[in-house]
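Rule-based calculations on the coordinates, nothing more; no lab input. All values reported here derive from a predicted model rather than from experimental measurement. Cβ atoms are built from the backbone, for glycine too; each structure is taken alone.
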Structure P
Amino acid sequence: MFPLTEKQIQTSFINASQREVKNISLPDLGSLDWDKLDYLGWRDRKVPGIGYVVVELDGVPVGILLRQTDAKTRSRAQCSWCEDVTLPNDVVLFGAKRSGQAGRNGNTVGTLICDEFQCSGNVRKLPPVAYLGFDVEAARLQRIENLRVRAARFVRDIRDDR
């Protein structure tokens, strides 16, 4: 992912009100290893249950506000984005209001995501050797690409008014 500025992040949100965008608590952007991120995801430090994701779509950052549902955190669930079956972290159900009129009508979309948005780190771990001659590096690169596709697909689903 390309490095983003505070301004780029704040103007990228498509399903948040101006008040919500104004109150976003941003992560420490200078401490991020942008080369190892497939999307920017973080939890709000001030408001429990709120998360943010910024994904690059067609060369443009697109951000969405997520709300953790009241559903119980489940460590046995599989993240819909990284699809790691040996997760070292919990997975939670996040819901996101659609953008545009659909969102104003109350339409939302939900997905299971790693609780602290650890997907980029999870897909970079080398997978176990599945069989003799298995190319673990190729499998890792495919997992990274699959994460990018799944995250972008979810954000597109939020963006495209239905």
Structure Q
Amino acid sequence: MEQLSKQAQIVQEKLVDLGYTNEVKQLPDSTRTAQEAAEAIGCDVAQIAKSIIFRLKNSDKALLVIASGVNRVNERTIEQYIDDTLGKADADFVREHTGYIIGGVPPIGHQQPITTFIDEDLFQYDDIWAAAGHPKAVFQLTPDELVGMTKGQVRKIT
């Protein structure tokens, strides 16, 4: 097990600050994609809680969708929940709003508060895995813990 990167350590400290005992793990292999993460962890791709940041076109705010690793976000479905239009978030926008790079965005510990939607499909699993601030860092949690940590809204996202 590698020592935690600076960004992964920030996520670990945020978990502790929030009162959770989940442990961030730094893996030797990349977890940048859901497939890579599942292979490195040894779990099903659907158990990966992938963080996708969108840029809201009208308000220029960030929206975080935490999706099951096998699901593709249906932008029209998400737009039904918000009074805005989804746009692509480039790497600079993601880093500015979250403090993390694409491929390592955790569900918590962002630079600014971010409205969060959580894929209802994650609730079919007892344990899921989320990014922890670095492309090789992850942590295990339950879907209920994810809701508690993020104050996210559970939604259909496909």
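Remarks
- Among candidates P, Q, the computation of relative contact order in percent (Cα under 8 Å, 6 or more apart) that gave 22 used structure P.
- Structures P, Q were shown, and Rg/Rh (Cα atoms, Kirkwood Rh), for residues 3-42 alone at 0.97 was computed from P.
- Given 17, 16, 10 for semi-axes √(5λ) of the Cα gyration tensor in Å, for residues 51-122 alone, calculated: source structure among P, Q: Q
- The maximum of distance in nm of label points 7 Å out along Cα→Cβ at positions 27 and 131 over structures P, Q, that is, the highest value, falls on P.
- If Kirkwood radius over Cα pairs in Å is computed and equals 16.4, the structure in P, Q: P
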